[in-house]
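Okay, got some structures for you below.
Every read-out reported here was derived from the displayed coordinates using simple, explicitly stated rules and does not represent laboratory data. All values derive from a computational prediction rather than experimental measurement. Cβ atoms are built from the backbone, for glycine too; each structure is taken alone.
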Structure I
Amino acid sequence: MTSIKDILQKRILVLDGAMGTMLQRYKFTEEDFRGERFKDWKHPLQGNNDLLSLTQPEAIATVHSKYFAAGADIVETNTFSGTTIAMADYYMEDLVYELNYESAKIARKVADEFTAEEPHKPRFVAGSMGPTNKTASMSPDVNDPGFRAVSFDELRIAYKQQAEALLDGGSDILLVETIFDTLNAKAALFAIEEVKEERNIDVPIMVSGTITDASGRTLSGQTAEAFLISISHIPILTVGFNCALGANQLVPHLEVLANKTEYGVSAHPNAGLPNAFGEYDESPERMADQIKEYVEKGLVNIVGGCCGTTPEHIAAIAELVKQYDPRALMVDG
């Protein structure tokens, strides 16, 4: 199969949209989350979307299929919270390897089916590695600024287990995403490098931060350029931003990346900003119209959607980017 690095130089690749938005449509109950296997679990499980890869695998496969059918080249595994650190909320730390492995297997099977039907358009699986629910560089306690809820080493160990399982399950790419604390991301990248070295393999890595407010900084206080500099010592496929902001608010931050990096640039923004009910109202047409600025300015190599986006959004984006060349890459990154 043609390598993703080669394809990236020829056309803009399309990433999928939100998993959570699609799963909400199923209106799964506590019983649905538990399935037969976890029916006697002592703690509430509703809301643990990663668990659905074990208890509702058909639903996860269907979501992946819908995104591929809409024109996505890459789908993300259903593993955004797939670390022992995040799974501790549900007392499911022991299931982490299986959750990641099975999630990757589901996505791999669907990707292979689509690739078999359209060999000219190979489909890829990105193992999603979310930020965890703890931050390594800030204290959660205002009265104790020196306190840390998690250490770099704890994060490294957790991410390493996740990365190994995602690769074992068939992921082509590892996507360290929604980074609000670059120290967490560095732990993930360090862990991935360890796995690559131990297994003597090369794995394309996508790194995607999140700008949390109008000041244009990550939650841990970095500007787009500072974020880029602090992760640039690792060989990566793309660097970019996702979540937190709608498509048009991301433009100035993507411009910074596009002008300063030799790597590919990715973007998967939300469908606008949430309304008073926490829902996302931006239509596929309006979102594609805003993303048009990315491609007209030659800012991106990979583009998709985050919170609130659906296959309809991805279809509109996929149709748009066909007409544009990808951002020129200075080196084979």
Structure II
Amino acid sequence: MVVVMEPGSGEDRIQNVITHLKEMGFDVHRSDGVNHTVLGAVGDKTDVDIRQLEVLDGVHEVVRISEPYKLASRMFRHEDTVIRIGDVTIGGEEVIVAAGPCAVESREQIMRIAACVRESGAKLLRGGAFKPRSSPYSFQGLGEQGLRYLREAADENGLLVITEVTEIGQIDLVTEYADILQVGARNMQNFMLLKQLGTKKKPVFLKRGMSSTIREWLMASEYILSGGNREVILCERGIRTFENYTRNTLDISAVPVIKKLSHLPVFTDPSHGTGIRNKVIPMALASVAAGADGVIVEVHHDPDHAKSDGAQSLYPGQFAEMMMQLRAIARAVQRRVVDIADNGEEKRP
């Protein structure tokens, strides 16, 4: 349940309510909004008489949350969560674009691609150093060397790094190099991994499992949030359906659904969501029109010879065209896509 405090409630009254909740056996999570402080009481306590809380000084109302995801719920936090990393703001007015290769293959490759995506307006550099592949014989990534190349390329071009953590033992290593820790679709319900990421102080980019419902996806985010890490970004990356004309089916409808149910920012991944290069741009545009806070796409200067997912990777020229079109769509829905190569000023198409 959530306890909504009256506007202007003093810290002493808030702490008094927190004390009562803890005495009842709840874990308490605090959210200070623009107008109200909201206390999320998490715990399996069905026999609590909420009238004991309603009579406390400063309490405006007590609301039971029926959804199993408490901290991710819009009931817990009415305002959108906004994540700030340096000069990048995720979940605000600006639509953020992450771009880069599926996998870091060499220093030359990632440096070249980073310069291209930065010039066109990306703010996050994506790239896998550890690659969980369907086949054990496929390219598995460069490991820590790939992380070094990724960090160097990002720093050289004024970008942030987003890269995947595939197991608990990698968390500390990846945290040294990355600004955002990605959890891939295969690990969405790796609850031990999610719990550990909940103890970290870096944003977590949680991709939806390929056969997961929206509720299961939000419940996965709850594992991270309940650990104390409030900086979670959701990513719709395509679900498995009976359709075989695309690699997956990008569920764009999930974007407005998430926006209604949760306060967390949401991205889409049209590269994995379609698996086909010429479908990526239309799905990216549709995602922003549907309300996505950002998109993450794969870009490669030589996709025909990429070591992974070349068929769904955009050429740099296609990425530049996508960014130009995204600016037009963003303006139509009262948002914006800023071109960092133009000193932060929006470049008109």
Identify which of structures I, II gives the largest calculated value of relative contact order in percent (Cα under 8 Å, 6 or more apart). I
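Could you tell me which structure in I, II was used to calculate distance in nm of label points 7 Å out along Cα→Cβ at positions 70 and 134 as 3.4?
Label of the source structure: I.
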Kindly point out which one of I, II the value 16.4 was derived from, the read-out being mean projected area of the Cα convex hull in nm². I
Computing distance in nm of label points 7 Å out along Cα→Cβ at positions 94 and 270 gives 2.1 for which of I, II? II
Read-out helix-only ellipticity at 222 nm (-39500 (n - 2.57) for each DSSP H run of 4 or more, over all residues; to 500), computed value -10000, structure in I, II: II
